[in-house]
Structure I
Amino acid sequence: MASSPPHPIPAVLALADDLSGAAEAARALGGPVRLSLTAPAGDVDGPASRDLVVDLNTRHLPPADAAVAVRSLLDSGGFGGAGVYGLLYKKIDSQLRGNVAAEALAYAEGAEALVVAPALPAARRTVTGGVVHVDGVPLHETNGWRAERAAPPRSVAEAFSGLPVRTIPLEVVRSELAALVAELKGAAASGVHPAPDAETDADLDAIVAAALRLGPGFRLLGSGGLAGALGRALARPAVPAPVSAPARDAAPLLVVAGTAEPGVARQIAHLETLGVCHLPLDPDELVAGAVAVPANVVVRDTVLSIDGSAGLHPGGGRALSAALAALATAWPGRPDLVLTGGETARATLDALGVRELDPVDEIHHGAVHSRTSDGRSVVTRPGSYGAEDSLVRIAKALRPHLAATPATG
């Protein structure tokens, strides 16, 4: 296990580009945490008592606007200094989607170097030879970017075009800590940002340990796996068990599957065996506002999904997310929500006026259960996460009575 940092570490300020990633990072850090959907004012005196994770909601903004959002937050109140938050972490997508280059350039301002580590071993996403692999296949040879307008990058360096990065080989990551520290420091001294290879959580632990040895001028940028390594390194006291919320079994459960991932169809099929009603929605009718809440399902647990039988609509995700959010907001009975896909999750909570979430627990990797200020449960999960029983596990966690429901086949 990587050694702990030599001095107490101040609270962490984490920046994310979408809501499901922000929730993933909040749970991975492991300490007391706030999850905010708005940029906070920088007027807090003294060290913060909790980590702060901010969803900047920049995944689908133009690159220049995304960079402004990062820069504005870091310039808004001494967050990167020795005051309120003394340690920075930037969450990026493990498949390098979004404005990773533009946001990294803004994040690097004022830093000695960024330590770039997008590997996410829990989701079988690794980095070797400076290339992201998914289940052992180079990212650019997978279909992970099928819903994007652009082609996937062939390397981490290509993804961060404009930000000079240097691959740190796996053998250096797995060498003595002093050697890795020297490699990171040498890269920074030569004007490049180190991007260490990583295949396991132990690799990420070593990367974080080395970065912490070099001080807060070396800013961490990576996946939720890197956030988990940071949480393990800080080794703060366990968060007290949350106070039980009033039972909401009488409220409907609404699952909003706002993702183009093909595996979600199989997850929904498993969920239907519990008697959950499935409403596949025509994307054109949904965006046109021609889909209404069916009167006969409003008191039932329901899953909404996009009918993908006519193929994907690259670049059309934002309009579909907004339309799904409008439908979910209009759903009667104040349902508890399961929201897959960060854009859909954010659009839905924006429509409901939710500005902050209290993370409660993690049902499985990436599926984070949070509560709103009025006690409603919200589970967020990246669209590409989870085995075939993912939605079943989430539903049973929120509605334990479903565990005794016979499968209908």
Structure II
Amino acid sequence: MPNAYQGNSLYSFDPMMGQLEVIEPGIAMFHGYANSAFAYGRGEMLAVDTSSRTMGAMAVARIREVTAEPFAFLIYSHGLGDHAFGTEAFIRDAIARGFARPKIWAHEDVAGRFDLFRMTRGWHSHVNRMQFGNASAADEIFGDDTFSYPDLTYRGTQFLDLAGEPVELHHAMAETDDATWVWMPARRLAMVGDLIVSAMPNTGNPNKAQRYTLEWAQALERIAHRKPQYVLPGHGPAYQGEQMCEELLTETARALRYVHDEVVQRLNAGQWPIDIVEANIALPDDLADKPFLKPVYGCVPFIVRDVIRRYAGWWSGEPSQMLPAPRREHCEDLIALCGRDAILARARSLMEAGELRRALSLAEVALNADKEDAEPRALNAEILEAIVSSERSFIARNFFAAAAKQLRNHAM
């Protein structure tokens, strides 16, 4: 398996989806919607993440093909559904084999995240259907409001004993504020969850909670300082070799720091958020060329907006957007000035010239002025579908595709 994730989606295109990757005797990783990492070989086993509701059972079945050791610990790398909702299958396995129920460890804030998911279940189901491009993936993550809460929690650092072998749990803030990376010093093994996703990190998801770009970089630097021989990520392949692991960790951290610092520097210079967004900040070429930093999941524009959101609030800096006029009224004014047909003609001309973002902005004016007007509905859908064909970010691509589908369905 190559050490650079080659798919263009972290979900549908993993060539090892549903398989167990045995890195060496005693270290393995199941490839699911999210990976489950396993350490075993001394009479007891631990798992970092249990994958999603339906794939948890598959993860258990695959690891049982190589070891019959009992699960001593199940450790959540964070509280997101694709990582922490497959736990019941692990517990059922223990009961069926006559083993003690495994202890579930997590950072102390994971329970609060589960509570939040229960409160906002409808919203997360809606957003995930769009983000993942299909209802089944979303429903298996947020299909119900039952969760396997942690039995034991920690705050900063926790030390465990796995059949006489030391295990360390370390808190991090990254994609979530409840993240844990697991270090097994005797094996030089780091199991890091979504601190590494084998692509540009997903900080700045358009419709999810705040992410933590700077702290994410700091956590990666702390892991790199340990000089791991193995890094098992939340998505993508296992990474092996001290040099490969160091490059993966330090260069991902450097990319995050670069975007973070660019935004902060511009904020401190008095630039408004809208000006920073429109500056089109990009990674230096030496970082952009890294196979594990391709913008196939997260992307630099998302990170820029997330850093702004954290430090500078929600206002773009455009005076009209502080207390904005309703979109419909604003667009009706533009239609009155320019004419509906002229706006649609210009939008179509821009689309044909490949200026898809500009085309979409104009086409939306006509759509927002009259949601029942079939022609702008169809043109917006056509432009969105053209954007989908070239968009690299899995998240952005699926949101654009979902918007086009909604417009097409409305026309039926």
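Each of I, II could give distance in nm of label points 7 Å out along Cα→Cβ at positions 99 and 123, but the derived value 2.0 comes from I. Work out distance in nm of label points 7 Å out along Cα→Cβ at positions 107 and 171 for each of structures I, II, then name the structure with the largest result. Going through I, II one by one, distance in nm of label points 7 Å out along Cα→Cβ at positions 107 and 171 peaks for structure I.
Using the calculated result -9000 for helix-only ellipticity at 222 nm (-39500 (n - 2.57) for each DSSP H run of 4 or more, over all residues; to 500), pick out the matching structure from I, II.
On the way: I: -9000; II: -14000.
Matching structure: I.
Out of I, II, choose the structure whose coordinates give log10 I(q)/I(0) by the Debye sum over Cα atoms at q = 0.06, 0.07, 0.12, 0.14 Å⁻¹ equal to -0.23, -0.32, -0.93, -1.24 when calculated.
Details: I: -0.23, -0.32, -0.93, -1.24; II: -0.27, -0.37, -0.98, -1.25.
Of the options listed, only I reproduces it.
Once mean count of other Cβ atoms within 10 Å over residues 187-194 is calculated for all of I, II, which comes out largest? With respect to mean count of other Cβ atoms within 10 Å over residues 187-194, the highest-scoring structure among I, II is II.
If FRET efficiency 1/(1 + (r/R0)^6) of positions 227 and 355 (r between Cβ atoms, R0 = 30 Å, to 0.05) is calculated from each of I, II, which structure is the one that comes out at 0.05? Here the read-out was taken from II. Name the one structure among I, II that distance in nm of label points 7 Å out along Cα→Cβ at positions 67 and 323 of 6.3 was derived from. Computed on structure II.
Match the computed value 4.1 of distance in nm of label points 7 Å out along Cα→Cβ at positions 75 and 363 to one of the structures I, II, and report its label. Source structure for this number: I. Given a value of 19 for relative contact order in percent (Cα under 8 Å, 6 or more apart), calculated from one of I, II, which structure does it belong to? Going through each structure in turn, the value belongs to I.
Bear in mind that the values in this text are calculations on the coordinates, not laboratory data. These numbers come from a predicted model, not from an experiment. Cβ atoms are built from the backbone, for glycine too; each structure is taken alone.
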